[in-house]
Structure formats: C-alpha cells, structure tokens
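Colleague: Pasting the structures in now, so scroll down.
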Structure P
C-alpha cells in the first residue's frame, strides 16, 4: 500500500520525481484517493484515483468488474491544496455512486460544442440574413426593381429600426414580432410601405419554408430551418388604387415642358410609346432597337416570371425619332446603353421621379407621379376606343396567366403599331391645339 502523509504546500514544493522513474506519487492522508503526481519532466499535478463498479461482471470470475479510474484535477500551479481536496471529494462521491467523471467531462464538452454551434447558427441564420438572402435571390432572378424595393424597406424598417429583432434567429421570430414591426410602419402613416414590408417578409419566410423541397431555391435557405411562416396570421394590407389622371390640358403642359436632356427624353419616350414602365425604358440598350422595322425591344421581369418577358414596341414616327437620336448619342459615347448616366452606368429610375415632381409644380398642377402618368395614358387610350386586350399588350400588364404564357404566342405587332400611330396623331393634335377645336355634333334625338 502506498505511504500516505498529510500534504502541505511545503511538502508539495519539495516533492519531485526520482531520476530513475517516469513518474511518482505523493498520497494525501486527508483525502485518501488524492495525490500529487510528479513526472520526470518536472510537472506536478493533483490527481484522484478510485474504484468504479462498471455494472458488468467478469467473464472469468463472474464477479462485478471493478475498474481503476485515475483523473487529473489540475496543475499544482493553478490549484490550491484546499480546492484540490474539495474537487477530489466531489470526484470520490461520483465514483462511489458508480458515475465515471470522465464521461461527465465528455458530455460537458459535447454540450459546450452544441452550444457553440447553436450560437454560431444564431449569428448566421438571423432574420436579417434571411431577408438579405431573399434580396440576393431576387437579384439573381434579374428582378432589379423588386430587389431594390425589398432591400430598402428591410434596411429602414427592420435592420435599422429593430436591430435586436434583426439579430434574432429567423426560426424563432414570432407572429407577434412581425405584427409589431408592421404596426410601427402603419402607425407612421406609411400604409403602402407597410404592405410592401409584409409581402417582403412573407416571401422571405416562404423561401426558407420551401427550400428543402423546391430545387429552384438556393440551398442556403435550408440552414434557416423555417418550419412555419410567422407572417401568415398577419392580415394583408390592400394597396389603395390610385385615381389621379391628368387632364388633356395638363398633358399638353407636361409634354411642352420636356426638353432634350436624357431624363426628359426618357419621359417623352415612355409617354409616346404608350405609357411604358420607366424602369423597362431605362434598361433598353442600343441592340434592342431594330431601325428597319422601327421596333424597340423591352424586357418585363414583373410578377413570378423566372425569365423576363420580351415586350416588343412597334413605335410611331415621333417615338422612333427619339430612339434614333438616342442610338446616335450612345454610339458617339461608345456605350451600349440607351440611357447611360454620367458614369456610363445605367440611369436609375429614382432619378426620374424628381423631374416629374418639378414639372407638376412648374405647371401649377395637382401633384402627380410616374404611376399617374402611366394611368393617364391608359385612360386616354381607352377613351380613344382601344380595347382592354390591346391596352394590356401595349402596356405589358396582366399577361401572366396560363393562356398568355403557353398558348397565345401572337405578338400583336400590327395592333400595337396601329394603336401607337393613332396615339401619336392624337398627341400632335393636342399639342397643336387642334384637338381643342374639334366640334363634336350632337345627334338629334328622335
């Protein structure tokens, strides 16, 4: 049996491993299973050694199999003698209860590893990262305007205004959390923005929810582990339809204010080509113009299309002359864009709105914007007798149904050309004043 003495700090200090051995032990007489181990390398540590009933029987003797367990407590440099004795007694108690402290340590390591993994996931798979992944997904689908709108509303009303919620794991975001941030926006009087925020949040969570089974979605959405959409219980916010249309006099004044700089030409082309969306006009390139047949090709990415829809516009003489001048300007500047900015990048549609606001103030009109102009053009076309179907083809809206996508391949070139020529003639009469002089005789009521 090993000799035991009452350990003291001085005895521990003087104790060392004999030169002919690799290690030696100095056993404590106070805590019977504790000792100081000294190695040939000069390292001294507190250890505890005891017997552990494994709960199994020996195959030879059929007696309980008792295992000898030795566990290091820690270096004598880091542990005081009293703390080491306290730890040794704790470990003794575990051994007496048939618990292997080494297994407990392993379980603690695994638990800490899981906690670190969870903490990393909490930082990586947050609400902010889910929304940013959704914006990136929109960009990959070439939905430029949608991605910019989503990025803006997320940045302003989620990330900056609710930073704590932004850092929350997306899978733990509740319907109450969603309702709170949408309510903030509505209470600020931004009804339309609140609707956009809700639809953005709903679409982002749907991507996380469907990612495991929808191969068209990036695999990165899988990591968010979304099992339900917290936006579903939140009532949709209807977009209030706009009603502002310009009178004939306002249209005349508006067109008369448009000059020959790039922004004004973009506004003029959008108007003369039948009220096209400004974002689509600005994306047009020199190669999209066919001078032989006077057709301008635009691309419409709106809706749930995975590929932008080709939108062909057979322009009238005025609009064709505008595009011809734009092409010549672009060729002189060696750029492929019809509407390049000063930095030779794509002119953004956010630069156009202020010019419209400026004109509405200058002509002392009730304020109007690009949507109102587009609505005005369609209303005037309807008043000229252009059918709803032809207007839909000309303005490229309402064309996402099964029939339009898969069966109706007619491009309506003849119909659109006839409409745009008729439209330009009307605008020419309006600007010259001839439209004001038209007398419409009343038929005699019999």
Structure Q
C-alpha cells in the first residue's frame, strides 16, 4: 500500500522538483522573503519562540508565527542562505501536491490522481512561489490536509475525521489571520452536494470549534503580552483594514483575469472538462462524491467569489485555486479522445520519470539566470565595512525601512541599532549611521563616508535632525 502511494505521488513530486530546484541559490532576500526570514530567525536566535519581532525593539503583529518559525529553524540549523530559506516553501509545495493527489485518488481513478498532480506541479503560478518565503504555501498545505481528512470522512461516512480536520485548519490560522476559516463553508457545501447534510453541520460547528481551540492559545498569549496594541494591529489593521479595502484595492475581475492570462495550457483542459461534464450529459456523470469535476468547480467558483469580493487582492492570494483547478483539468485530460494518451496513462506514464530527471540535471548544470543577482549597493556596503575593518555590530541606522533593517540582520548577524539625531552633540556623537541617500541631493548636505545607490554611511556628528540630503 505504501509503495503504491509512493508511485502515485512520485511523478508529480519529481516534476515539481524539476521546476523548483535548478539554481535555487539565485536571487536574494528581497521584500517579504527578507522580512519573514529575519522574523523567523530572530525567534530562534535572540528573541522569544512564538513571539514575532521585526527587530529587537519592535514586535511584529502582522502575521502569526508558525510559518516564519519553520523557515527560521531551517536558517538557524543550515545557515543563513537564500537557498535554505526556500527549502521549507518547497517542502510545503510538495505536501500540497501529495495531499491533492491522495484526495483525488480517494474520489476518482489512479490516472486522474496522477494527472492532477502533474498539472498542479507544472503550474507556473504554483511552483514559482517556492522561490520565496510564502506564508500562503504553508496555509494551503494545512488547508489541503483538512480537505483530505474531510474527503476521507465523507467517503467513509464518519464524523471523527471531520473533527480532526479542525487541527490543520487551526494550524493554518497560525500561518495567516482568519483566512482558513473561509474554506469550511465550501467543504460544508461539498457535504450537502453528496447528500451528507449532517456532515455539513459538523463542519460548521465541531470543526470550527477544534480549529479555534488549536489557534486561540497563541492569540491569547500575545494579548497577555501586548494587550490592545496587538489586537488593534492584528485584527484592526491586518484584517479589518483589508476587508474595508484601506490597504489596497483591485477590481472585482482581478483573479478571473489573472487565471485567464496565466493558467495555460491547462485552461484548455478545464474548458474541455466543463464541456464534457455539463454540455455532453453523461460523459463525466458519476456519484457526486466521485465527481471531481463538480467538486473542483464548486471549490474554484466559491473561492473565486470570496477572493473577488475581498477588496485587498494580491496574486499570491489565489494559491488555493490551483489544486482544485488541477482536479478539473485532470478530468478533462483523462477524457480526451486520444487512444495513444489513454494507453500512456495505462502504462503508468512510461518514460516521463527519466525525461524529467534528465531535464532536472540539465537545467541545474546550464548557466541559466532565473533571478536577478543580489543588490550591488548592499554588496558594496559590506565590502567597504570589511576593508575598513568596521565591526558589523557597531552600525546604527536612521531612516531605513523595515526590509532594509531585516536584510542587514540576515547578512551581518546583528540588527543595526536605531539612531535618532538631535540638536547638539550627545553621547552617541561619532557613531557610524547607515541611512538613506538621495542621489539627486546636494552631496555637501551631510558628508558621507560611504555612498552606494540609496545607501550611505555617515558620522552621527555630522547629522542634523533631518533625512540625509533634505533641504
């Protein structure tokens, strides 16, 4: 049984690795990846496990700690390198593929399960997220674990699995605020469609209760430490402000348009499945619990509506669409009127494994540039610090954004200390301060010891209480 399951998921996992592993070391700690890496690493090295800090002075209330702690543990154990930071994202993606394939196998044929995994693993908008620290990937991993448990419970008509599904939903709530609760009404709709209304009630009551029990202790602990400051930021800014569209707003059709632009060539397979299921009656009709085209379309339709009505839209929010889109695509691909394709399915996709493995090796050896190299400005800064023999822990910072401070921490191993210039000489006179530099400013405004792009190092003695280069 275990060997059969390994064979079932082996090909999709190999395809995913082929898409993710080549030149994994390219790129750098940019934007969210740098911030989440620093938050997670500091939990294990200088902060408090489970309590996110953006730097030693600033608690990070924006996100729960589970996903960042996982990445931080890898960085602490294997070294602070961008490839190491990406490994947990790849593991989460592999978990999503495996759980999706196993769920389809519960409901449909072995060929459909394998094809769905191959489609998912080779979907660009899915696998490209492994090149960053993605909280959405870990959230999706736990959601798919819940989907598998619910599908198995519906098939066996047992309620215990429905309650157990609350555990991964609770863990998903520890990756991103509240989002995972939105999938439970969709799973309840599945239960109604397959004629198990009692299971729908369990999902909307017992499963929710278990999820809250799993996720609540961390939230209560953070409230006990920080009180209203935590709740105002976490629920007010991160949840309510997004719901109200105060952070970003995109048009209602943003996600449908994104799918139409990016989900190729699999959009053709989805269209074929829809045609066969609803316009050629009887071709894909099965008992509801085995109708992966129906269940997949219901999931995609519901999640797409929720995402579209939510004013704050980013492309990574659409990750939960892709596993179930692969279900629908597999239903179409397995019913294409091509005898050779069906024979290939029956022969276990003969030849695909060696071809994929050879492609993985080839892509890894060829000098292909998938991502931009690290910032020349930051590299120049660290070269200058080494050449001048300036201790990395001696720098202060002024007017740097959070991502820059986190980047310095990841590269130097220490956070630069905050510096607030004031009138007249003070106890911090003569300190070196890393700050921002306007290339168009008068270079005489504040004499700089080092300048590269928008980075500059100045002596605090020369700093007025204003931004470098300001009039």
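Colleague: Who wins on relative contact order in percent (Cα under 8 Å, 6 or more apart) among P, Q, i.e. which is largest?
Modeller: When relative contact order in percent (Cα under 8 Å, 6 or more apart) is calculated for P, Q, structure Q comes out on top.
Colleague: Could you tell me which structure in P, Q was used to calculate Rg and Dmax of the Cα atoms in Å as 38.9, 135?
Modeller: Going label by label, the one that fits is P.
Colleague: I have 0.25 for FRET efficiency 1/(1 + (r/R0)^6) of positions 71 and 111 (r between Cβ atoms, R0 = 30 Å, to 0.05), calculated from one of the structures P, Q. Which structure is it?
Modeller: The read-out comes from structure Q.
Colleague: The value -17000 for helix-only ellipticity at 222 nm (-39500 (n - 2.57) for each DSSP H run of 4 or more, over all residues; to 500) was derived from one model only; which of P, Q is it?
Modeller: Q
Every number in this text was worked out from the coordinates using simple rules, so none of it is lab data. Model, not experiment: these values are computed from the prediction. Cβ atoms are built from the backbone, for glycine too; each structure is taken alone.
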